[in-house]
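Listed below are the structures to be examined.
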Structure I
Amino acid sequence: MSSLSSSLIPAIYTVDQIQEVVATPGFQEELIDGIQNGFVALERGEFFAPPIQTLGLPPFEFVSGVDGYAAQTCIKTGYFKGQEHYVVKVASGGFPLENSGMMQIYSQRTGKLEALLLDNGILTELRTAAVGALAAKLLGPKSIGTIGIVGTGIQAKYQLEMLSAVSPCKSVLVWGRTSSNVEAYVSEFAKKGYSISSVASSDELLEKCDIIVTTTCSREAILGNFLPATTKCKLITCIGADAPGKYELNPTIVAKADLLVADKIDQSAERGEFQKAIADGCILQESIVSLGKLIEQETLHRKNGDNRLIIVDSSGVALQNCVISSLVVQKLF
């Protein structure tokens with residue numbers, strides 16, 4: 001049996017090699033800028049992505065694994081018009097299971113698989129966190145006094161770390177459903193120099209924080225159930241909802257927002273944060289502004305003295321995979 005031609009074997013990069021690249025100074029800022037440009041390209045019709053595939057959803061869950069939990073797998077593909085590659089991303093996991101997955105880089109010219117990024121889901125976490133930072137950069141208060149985090153999992157960590165690229169704020173309040181996980185989160189970031197503590201109720205964050213990031217896989221409202229008389233919060237960025245049935249906000253607070261933004265409007269209505277509010281008749285899909293449009297229309301950006309409550313939904317778009325994989329491959333090749 002003849003050996004496989006070396007020209008057919010893709011370059012293979014391990015998670016250790018990838019982690020070394022993403023830890024280099026300036027990578028976060030470069031990623032955020034790339035993601036911003038990517039959403040502009042999407043708005044201009046210069047990015048193509050077929051429908052997302054999600055495996056393991058009810059009622060066809062995977063076989064249960066650790067402690068009765070079943071993993072899910074998400075497959076996203078896409079490419080920018082005129083660029084050299086297209087990307088297939090496979091990401092699997094789900095609390096309390098560890099993330100796994102990879103990004104496959106193919107040539108648009110030949111269809112050849114040129115590189116495998118065996119990232120164990122790290123690149124997905126980073127590119128997701130970059131949208132949270134981008135939202136804060138464009139729509140957060142010019143001076144952020146306190147950051148609120150809902151959730152204590154891996155994305156909750158990446159979100160807070162990525163925000164440091166756009167804001168010097170180190171004052172953090174966190175809420176989570178499992179006290180031991182909250183304690184561990186607080187301890188970890190206190191050691192990193194943050195002034196961080198927990199709150200007993202998620203809705204306390206609305207009173208005490210300038211921006212809030214939600215990062216859970218909830219299928220029920222965990223924020224906005226008991227709205228305070230006065231709300232300090234000016235920006236809520238929702239990261240957790242990425243499949244049908246998932247949402248984190250009570251639709252009533254969504255309806256109260258002055259501006260609703262989604263990375264991809266039709267996707268948000270089908271599997272993102274706004275699906276519940278739309279289904280309940282609290283908002284119309286037509287009232288949502290796409291992130292790409294918002295980026296281009298600077299009049300929609302946060303200004304000094306601007307007290308709007310803005311809610312951003314990031315359900316994840318394949319262009320983010322293309323941007324981050326391109327950055328990593330350029331530095332590895």
Structure II
Amino acid sequence: MSTQGTKEQATKCFTDLFPILTEEFLKEARTRNFPEESNFYHNVPGGKMNRGLSVVDTLKILKNDQLTEEELFKSRVLGWCVEFLQAFFLVADDIMDASITRRGNPCWYKMEGVGMIAINDAFILESAIYFFLKRYFRQEPYYIDLVELFHEITLETEFGQLLDLITAPEDNVDLNRFSIEKYHHIVLYKTAFYSFYLPVALAMHMAGIKKELAFQQAKKILLPLGEYFQIQDDYLDCYGDPQVIGKIGTDIQDNKCSWLMNKALTKVSPEQRKLLDENYGKKNPDNVAVIKQIYKELELDKLYKEYEEQSYKKLNDCISQLDDSLVKRKVFITFMNKIYKRTK
């Protein structure tokens with residue numbers, strides 16, 4: 001039986017699987033005259049891999065660290081399926097947002113010779129997920145549960161992306177469209193389901209958990225945790241160090257319905273509101289500087305720190321009240337510890 005091992009060992013075992021999976025997919029693709037020069041999977045590695053590793057970590061917790069080599073392998077495959085899903089979303093998202101950098105490098109569509117081919121690359125990344133599921137899980141009793149879960153989570157995320165795009169179109173800035181309620185729905189569907197609920201639900205299926213109540217309990221914690229994570233992301237987009245977070249924040253330029261702007265709209269004076277209307281959603285650095293100055297005047301930095309502490313306490317209180325026999329509390333505590341006070 002396998003033991004937990006160190007974090008570094010676990011990460012290495014996870015990353016070592018990526019080229020093996022990629023070659024499996026390419027081997028199949030070559031039977032269809034797939035062009036050798038394609039590098040569609042370029043966007044999959046290179047991130048923090050928190051989502052993928054969370055599948056493995058969660059299964060270890062659910063099975064008391066007593067995993068067979070096959071279970072470890074399959075949990076890593078599922079973890080990489082989540083990372084492929086993430087890459088699929090990010091490649092498309094960067095095109096829609098006209099983003100410049102991703103993980104410290106030019107966005108995929110900005111790379112020489114790629115351009116709008118990136119759209120098709122995104123589709124291939126999504127299809128790879130179902131190739132891996134069929135290859136490694138078809139004989140498992142929970143195979144259909146996995147397939148349906150990925151389909152459902154993909155749809156939820158696409159709904160969130162659509163709501164984000166129509167609430168804050170780049171070419172039509174109207175801050176009256178924004179509200180904290182809309183923000184909540186965007187975050188819930190665009191981020192929380194695939195980043196937090198999906199990795200845990202996959203591990204739960206692998207662990208043989210079937211009670212619907214267990215999945216509902218997981219959602220009760222993981223979806224609010226996902227919102228907490230996205231609010232951190234919004235904060236870091238404005239206040240984080242690009243060298244640390246690996247990208248240049250563009251929420252202000254992109255007219256994003258962010259937590260910071262929604263909070264600003266509840267606190268501004270009429271004069272400040274006029275400046276927000278005149279400067280938000282514009283690419284010029286001078287316009288961006290005006291918005292950041294108003295954020296500074298409104299002490300949104302301080303407001304965020306207060307929110308962070310309150311949310312952390314509230315989530316911990318909720319976790320302490322959970323039924324440990326359905327899903328172990330340690331699963332949720334581990335997630336909390338991964339993201340609390342993160343800087344990237």
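Rule-based calculations on the coordinates, nothing more; no lab input. Small disclaimer: the values here were computed from a predicted structure and weren't measured. Cβ atoms are built from the backbone, for glycine too; each structure is taken alone.
Computing FRET efficiency 1/(1 + (r/R0)^6) of positions 139 and 259 (r between Cβ atoms, R0 = 30 Å, to 0.05) across structures I, II gives 1.00 for structure I. Identify the structure, out of I, II, from whose coordinates mean count of other Cβ atoms within 10 Å over residues 27-34 was calculated to give 18.6. Of the options listed, only I reproduces it.
Computing helix-only ellipticity at 222 nm (-39500 (n - 2.57) for each DSSP H run of 4 or more, over all residues; to 500) across structures I, II gives -21500 for structure II.
If distance in nm of label points 7 Å out along Cα→Cβ at positions 11 and 203 computes to 1.7, which of I, II did it come from?
It must be structure II, since only it matches.
Computing distance in nm of label points 7 Å out along Cα→Cβ at positions 235 and 323 across structures I, II gives 1.4 for structure I.
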